[in-house]
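Laboratory data are not the source of any read-out in this text; all were calculated from the coordinates shown. As the structure is a prediction and not an experimental result, all values here were calculated from the model. Cβ atoms are built from the backbone, for glycine too; each structure is taken alone.
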Structure I
Amino acid sequence: MTSTAKLEPVIGLEVHVQLLTNSKMFCSCKAAYTGAEPNTHVCPVCLGMPGTLPVINKKAIELTVMTALALNCSIATNSKFDRKNYPYPDLMKGYQISQFDLPITNKGWLSIEPENSGPREIGITRVHLEEDTARLIHRIDVTGDTYSLVDINRSGVPLMEIVGEPDLKSAEEARLYLTKLHTILQYLGVSTGNMDEGSFRCDANISLREKGDPLPNWKVEIKNMNSFRAVFRALEFEIERQTNLFKNNESIVQETRGWSEETGQTVSQRTKEYAHDYRYFPEPDLPPLFVEKKWVQSIESNLPELPDARRDRFIQEYNLPAYDASILTSGIETANYFEEAISGTNLKNGRLSDRAKTTANWIIGDLAHLLNNSGANIEESPIKPDHLCELLDLMDEGKISVRMAKEIFEEMYTDAKKPSLIVKERGLLQINDEEQLKSMVLEIINANPKAVEDYKKGKSNAVGFLVGQLMKETKGQANPKTANGLVKSALDQVG
C-alpha cells in the first residue's frame, strides 16, 4: 500500500479560448453572438448543411500564432485540420473540425512564481485551433420533465486550445498558471477572457503518484469550472478524494467528472475517452495549412509588451517594489491606469520614483478598496487617471493635506468630479500662510494654559493637543507640518 504522505498530484490544464475575430472560424457569420437572439448568427456552413464547404479564417490563425509566440512555442510551417468525431447534439455536422497530429504550434512554456518556491516553467504541449460547438440550454417543463434546446449562434466561433503539460503540483499552482495565462491573453488582446460568458474555459486533468514515480497511465478529467476559484476548489476536492481512495486501497477509474458549485464536489459523468475513440482523420474539405516564416516574424516583431516585461520595466523605470509592480501589471487596465496617472504628473517637487510609489499606493489601496466595495473594474472607475494625478499634484504643492485628499478622493469616486472643483466648492485649500496661522496659535495657547504647563513639564503630547485645536479651528485646513512648527516655537517662547 502506498503511503499517502508520499503522494503528489499531477495536474495538466486544457484551456479553451474564444478568439476576438469578426467572423467565425470557417464561415462569414458574425462571431460576436453574446446577447443575440438564438439561432440568428447562422448559415449553411455552421448549420452543418450537406454540400457546404468551410474556409479558414486567417485572423484566427494570426491570433493563435501571437499567443503561441507569447508562450514561447515553436510555430509549425506545415499544419492541417482534422475531423474529431463524436456523437453529441451540440455538433451540427456530427464532428468537430479541430487539429490532431499536426497542430499550428507546439512545445512552449509559461513561468509561474509559487509563494514557497522559486519561479517554475510549466510546459505547454501545444496551441491549436478548432471550432466551438453549439450551446445546449437545459430546461424543465411544467410537468417536471427535462429537455434541451440548441442555440447554434456559438457553433463555429474560433476556439483556441492551449494544452499544458502535467507539470502542476497543486491547486494553487494551477490557479497561478491560469491567472498568468489569462493576463497574457488580455495583454495580447486576442480574447475577452470572460469566464462567465464562456470565452475562457478550463478543463483539468489530475492524477496522483508516489513522489519520484513516472507519470501514471490514468487520469481524471474535471469539467464545468466557471471561475478561477472553481478550478482551485475542484482540484482541492479531487486531490482529497483520490488520496482517500489510495488510503483505502481502492482503484481510481479514468473518467470525466463535473464540478458542482452547489455541493462543492466533483461528480462522475462518463468514462474517459481516449484519442482513438474520436476517430481523427484529416479534414478533406480543407487544404493543408502552410505558415510562412516571414509572416510569423512580422507577427513576432509586433507583439505588445507582455506582463513580465512590463513588471520588470516598472521596477527599473519607476523604482517600484517588486510586489507593487506585480500587482499593477496583473491586469492590462490597471497597468495602463497607472502609467496614465504618472504621465500627466507635474513634478515641481520630488522625484518620479516618489510620485510613482505614491500613485501605486493610491491605486492598490484606496482605489482598489472603493472598486471592490462597488463591484467595479478599474476601467469602470469614476476616478480617471488624470484626476488622480491632479489630486496628487495638489498634495505635492501643499494645497491640500493627506487627510483632505482622502476625503476628496471618496467624493471624486461618488460624484466623478475633478479634485480641483471639489476643493473650490468646499473651500478646502490648505492654509500655508504662517502669519495667518501665528495669531491663531497664540489665541489657542492663551486659551489652554494647562497644555502649556504640561509642555513645560516635558509632556510632549501637549503639542499634539494644541495642534489638534488649531486644526479644529481651521477646519482641518492648516498645513500640519507648518502648524506643528508654529506651536512648538510659540510654546518655547512662552517657556
Structure II
Amino acid sequence: MLFHQKTNDNKKDPYEEYQVLCGIEEEFLIIDEDGILKEAADEIMMKAAELLEQNQDLLNALRLKIRSLDAEPNPSQIEYVTLPLEPRFIKEAVQAGRQLLIRAAKEIDAKIVAQSLHPIQSDPHPIVGTHVNVSVQKKGHIMKAEELEAVHNYLWNYLPELIGISANSPIYKGNLTNIASNRCANSTVLKKNGFATIQVPKNRPALVPMRYYGRMRYQLKIGSGEDEFSKKVITNSRGDRLVDITPRGPFTNISNDKDETPSRNRVEVRIIDVQQDIQDLLDIAYLCCISGLHAIYLSSTGIIKRDPFHDVNLNNAIAHGHHLKLKRPKGIEETLEDSLIRWLEDTFKYQSYLGIEIKNLPSIKLQKEYLQKDLSVKFQTRKIEKFRQQGRTQALIELVEPRTVQDQRGNQYRVQRNTRIEGTLTARYQLKYQENQEGLVTNFTNISVVNYLNVQGIYIPLKKNDRVIKVYTETESLLDRLFGNFGF
C-alpha cells in the first residue's frame, strides 16, 4: 500500500480469522409528479407500515435485511437502513430497501429520486447521500480500538478516490457547475475529519471534553487503567460525527455513541453521493469491506501512514470527480484510474474470501458520464422571473389578454384585458424526468417555469405579452404603504 511503513517481517495475513459486517444507509429525495420536492416522508412511512402489515411474508423477509426507515431533517427526505450484514448479502438488502420506498411512494403519487441534490430546490438543503458502515473483527470478538483505528486511517487516506468514483451531483441551483460533487462542496454536515489516534486514560483523574446535548461539557475519568474498553479512538477533540468519515461506537469520544454496545464499533464513510446503479453502490461498499481486511493485515506488519497531500487531493476529488489527478510525493501526479488499479490489486484476494465481486471498477465506472446534465429551462415570462429572482417580488402588472382564474374554493372569475392588478410574484415549476427499471427517478431533462401574480390567495397566470408597470421589493412595498409613493 502507498501509505504504509513496514516495521516487521510478519508475512502471515490473518484475514481468515476475521469477519466483516457492512451496513448501508441510503438517503433519497421525494418529489411529486411535477418533479417538485414533496414533504411526504411521514406519509411514506405510514404507507410502508400498511404494506408490511398486509404482507407477513414481506415483513419476515425484510426483518433479515432492513433495520428501519428513518426520517431526515427535511420532510422531503427519507432513508432506509440495513442491518449489519455479511457483504455477500448487501445486494438483497439494498434492492429490498429501495423497493419498499418506491412502492410506498407510489401509493401517495410520489417519486423517489436517486440524486444527492434536487436540481433547483437544494440551497444547499435538502441534501442526501449514502453512508457505508464497515466493522472488521476477529471471529467471536469485538472490533478492538487498534482495529478501529487501522480501518479508519486506511479508508481516510482513500477518501479522495471514494469521492472521485462516487461524485454525481454536478447541478446546483439549476446550473451545471464545474464541481463534480456539489453535495460535498456545499454540505454543512460533511466537515473534514482527522486522522485517528488512540487515547489511553492514565491512572489519574482526567477531564475529557465531550459534546452533550449540543454543548461542550466535560466527563471526569477516574484512572481506569489500560484495557481494551478504556481506549478511545479520536479523530477530532469535539466528538463530531457529522463528518466525511468517522469511527463510531463506544470506543470513540462521540457522545451519541457512548451508551452503545462494543459490538457496534465500526467505521462510517459518509461522503458518497447517491448512486443510481445498484452495482456502482455495491462496488463502493465492497471496496470498503475488503479494505478493512487489508487494513488489519497492514497494521500487523507496520504503521499506516497519513497521506501528506490529503486535503489537496480531497478538494480536487470534489471538484473533478472521475477526472481526478492525485498529488503524490516527489512531484508525481497519478490518475484516479491508476490509483484504483493498485488499490484493487492490493485487496483482490479478499473478494473471494467474502464471496463478492467488484464489477464496474475501475474502467466501466470511470467511463460513465453523469446521468444529470445541464437542464434546458423554458420560461413563459423570462423577464418577470428575472425580477422575482432579484427579490423584486411586489409588482403592478397590466394583463394584455383576458383570463379566467379560480380561488381555493373553486369559484371562477373572469379578468378583463388591460386590467391592472397588484400582487406578489411567484413561480411554479414543472420538471420532466426519466426513471430506471426499478422506478427510481435518475435524471431531470428540462424545466418549465410559469410565473403567477398572487392576489390574496388567487394565483393569476402571467403571459409573455403582459406589461410590467412597476416592480419593487417587500421593503419598498412596506415604505410605500407607510408613506405613500415613497421613492417612486
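Can you rank I, II by distance in nm of label points 7 Å out along Cα→Cβ at positions 268 and 396 and just name the one with the largest value?
I
If helix-only ellipticity at 222 nm (-39500 (n - 2.57) for each DSSP H run of 4 or more, over all residues; to 500) is computed to be -9000, which of I, II is the source?
Of the structures listed, the value fits II.
Of the structures labelled I, II, one was used to calculate Rg/Rh (Cα atoms, Kirkwood Rh), for residues 28-67 alone, giving 1.11. Name it.
II
Which structure, out of I, II, was percent of Cα pairs over 31 Å apart calculated from, if the result is 53?
Source structure for this number: II.
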